[in-house]
Structure 1
Amino acid sequence: MKQTKDVVLINAPSQFYSVDSMGNEMQTDKTYSVGLAYVSSSVKRAGFDAGFIDGNFYRIPVDDIVEQVAEQRPEAVGMNVTLPNLSVVLETARKIKDSYDPLIIIGGPGATLLHDKIISHDSIDVVVRNEGEITVPKVLSGAELEYIPGITYKKNSVAVVNSRSEPITDLDSLAFPDTSIIPDELKETGIVSMFTTRGCSNQCTYCSTPQIWDRKIKFRSPESMIEEIDNYRRDFELKEIHFLDDTFTVSRKRLNAFLDAYVASGMHKDVKWRCLSRINTVDEETLIRMKDAGCYHISYGIESANEDVLKRIRKNITPEKAKDVCEMTSSIGIKTKAFFMIGFPWETEKEIKETLDYAAALDVDRVGINIVKAYPGTVLYEEVNRMFPYTSGFSSGIDYKGPEKIQQCLNKYAAIPERSCNPYFSTQELLGFAEQGFQRFMENRGEIQ
């Protein structure tokens, strides 16, 4: 394969809808792709020219994205799949291929989970699985595809799945995310997102993180984290950091080292931050230290108030412990959000309402009530397929060539799926439960009458 001189990376528009505090469907907040920012930096470090089109942030229609690509005519086009944007990615790839014939590379978490199905699309040349910072430059370099670990590609129209690439163990060795792809409108807000770990050692049956990374957690050093924050501060006025790690507090030793370094830098005085945490990884002393170091908001995944459900999804927490931690976090002065999931395949109306009652009474600032989705590669996905084969899965019978077939892909994996994982309730009925839960929570807070 010949070497590629330039590539355009595309953050495809997402059709990810969730439910707001009044139970209304809404599109998620506009943001940028940290994953593509890492790939962009790695590609540029390797000596390639990289352009960028943020179709998601600017809500650019597919035809306009295709027109921009056709005008630039890069030798390669890279797009990330997050599952909610799958249909848009496939449609964009098809239309780009219709206009001319660049190498089309697909990556991202959805690509890892569905690589064998995505490669069957006529327009897709290479699917990069797992981490892309090392693999994408290798693909662009012109190396023979059969010798590149971590990709799925076509050879004589037949899909070939290469061995997995070695996990990147030294996260500090990666180039910092490319700040040039952050929209100016976001820079003006002073808010950035950061990843400081990869992997998850927990056993939650619904989570696809171990399939995307693996179960062994890799950490960035506190020094690297501080240096990246300084990098943003040199580029624009930084006001707030959103740490996107599944569990920012998973290592007490690493957390304390970061808190010490952050306070020593003095940045905690004018750059606040928020994170995701887990109920069984914090205590009062830790929360106080986090608050003193600028943490203003923590989100906890509680998922259910029913102990049998929690055991079945291997959450390893109890409703009582979750309640205590949320109350403690709030009392210390850190804003708190709790996430819940309803619609597990065995879940009854009684169990769902038990969770909604619990959420409505919980001492937190906000709740998120999500409809259960069974992602490929998860224990839950296999369980749903065994119980109700028609409700989930990426059907091998789907033809990916036409827009109406692409819509089927979206229906399978959208944030609000066409069919729920629960045999007792439809997606719309589950959304109705979620709306009731939100309204009760807001009423209890006195925010609606």
Structure 2
Amino acid sequence: METNPLTANTKEVDSTILEEFRVGFAGSIFSSDDTEYESERQLWNKMIDKHPGLIAQCTGVHDVIQAVNFARKNKLLVAVRGGGHNVAGNAMNDGGLVIDLSHMRTVLVDPKNKTAVIEGGATWADVDRETQAFGLVCPGGVVSETGVGGLTLGGGLSWLRRKVGMSIDNIVGANMVLADGKYIHVSESENQDLFWAIKGGGGNFGIVTSFEFKLYDLGPEVMFVSCMYPRDVGEKVMKWWVQYTRQLPDEITSDCIHWSVPAHPAFPEEMHGTPVTVLAALYFGSAEEGQKVLQPFREVAEPFLDLSNIYPYGAVQQMFDPFLEKGVLNSYWKSLYVDDLSESLQKLILDRANQSPAPQSLISIRNLHGAIGKVPTEDTAFGDRSARFLVSIDTMWEDASQNDHNIQWTRDFFKELRQHSKGQVYFNFNSDMSGSDHLAKDSFGPNYEKLVAIKTKFDPHNFFRLNANIRPKG
């Protein structure tokens, strides 16, 4: 599909066309002439600096339909923004139209049936606030300002993942606006092929204006481990964690993170920048029982700093927020699934952690299996779930002059890591979408051709393509 870029200056946009768009549009439409434009185009990743022609800030489904029809009629490149937290910056574009859902954040909880209807622009903070009012949880992200839509469509890995699966495993249904402007519902009984496709197939198929999720009883308090060990015992800690996670019940979800103590008031100044290996874990159950079963995570060696405690569930969800604030850090991430962490791979990860180009960067290893691995590959678009770990290289830094160096360091590490993997990436943690055809085939595996067929059926002109793109046939 050819596109006609709008200039970022409304004076060069046909005024008649623009006025037609504004008529009946309940939300706000911003261009570079508007004082709000600069703030509205900012995303979480400081490195993303894109200048769309127009930003259409929707307030409801009617606005979304109108924006889609306007873009299609005028052959405009479209980006869809939910929480704006996607590290690749897919929520913005240059010269096109941004369909912004960030004001569509309603969360309606049905405590009796343990479900929630969540609008596409909501963040996980919105969800946690409403669901915890009833002692319920929805499996979402681990940073509360992350948007529900983008995270869910790409899979969704939470602190609950080993007990209840990924976010996509808990979708009951969804409402969508398609490339032709039609508004449809998808579920196990309606438009089943599209319902299957949005479970991991990303934003390829339309704009999800609302999801319906299953909820679970948990909280208000949970036991959470956050134990920082000195990096000089990092090898011992990681080796212990790899072995110990082989026998864990599904109620325990854990990560091993190579990081540096953040330069943040939450930590004593003399600790700032100290390299550490962090064991983090949450117990899905009573906080008191969690204290007992998570204790081994705190006794691998002498901790440098142990922040483990019983916390409100919402506080756990917000624990990493202060270190990942919007617009503060330049970010470039890569990730790969690995079947296991051999000693040689552990050594590679630790060596690269010790050579990290910036103290804000982290290498996060997520323990999977549990409920995630019990879902057959063909049941969702997501693809193969047999990997035991996800390794994520989250390179972050302040100084823009270091962009090229840090990006190259991440790519070099990724190439080394790829030798230990089948090549399946987690698209939510992937900055570089170049060569996405190859990445998509490797990642979706046996589901790829079915996804291509569904893409061809619902979006034959690739209207929605600023994503981990699945190209339609023809």
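Read-outs throughout are calculated quantities, based only on the coordinates presented, and are distinct from any laboratory measurement. Just so you know, these numbers come straight off a predicted model, no measurement behind them. Cβ atoms are built from the backbone, for glycine too; each structure is taken alone.
Given a value of 6.1 for distance in nm of label points 7 Å out along Cα→Cβ at positions 141 and 357, calculated from one of 1, 2, which structure does it belong to?
The structure behind it is 1.
State the single structure among 1, 2 that was used to calculate mean count of other Cβ atoms within 10 Å over residues 157-164, giving 24.5.
Matching structure: 2.
1, 2: which one has distance in nm of label points 7 Å out along Cα→Cβ at positions 45 and 365, as calculated, at 3.5?
It traces back to 1.
Using the calculated result 21.9, 69 for Rg and Dmax of the Cα atoms in Å, pick out the matching structure from 1, 2.
Of the structures listed, the value fits 2.
Suppose helix-only ellipticity at 222 nm (-39500 (n - 2.57) for each DSSP H run of 4 or more, over all residues; to 500) works out to -7000; of 1, 2, which structure was it derived from?
2
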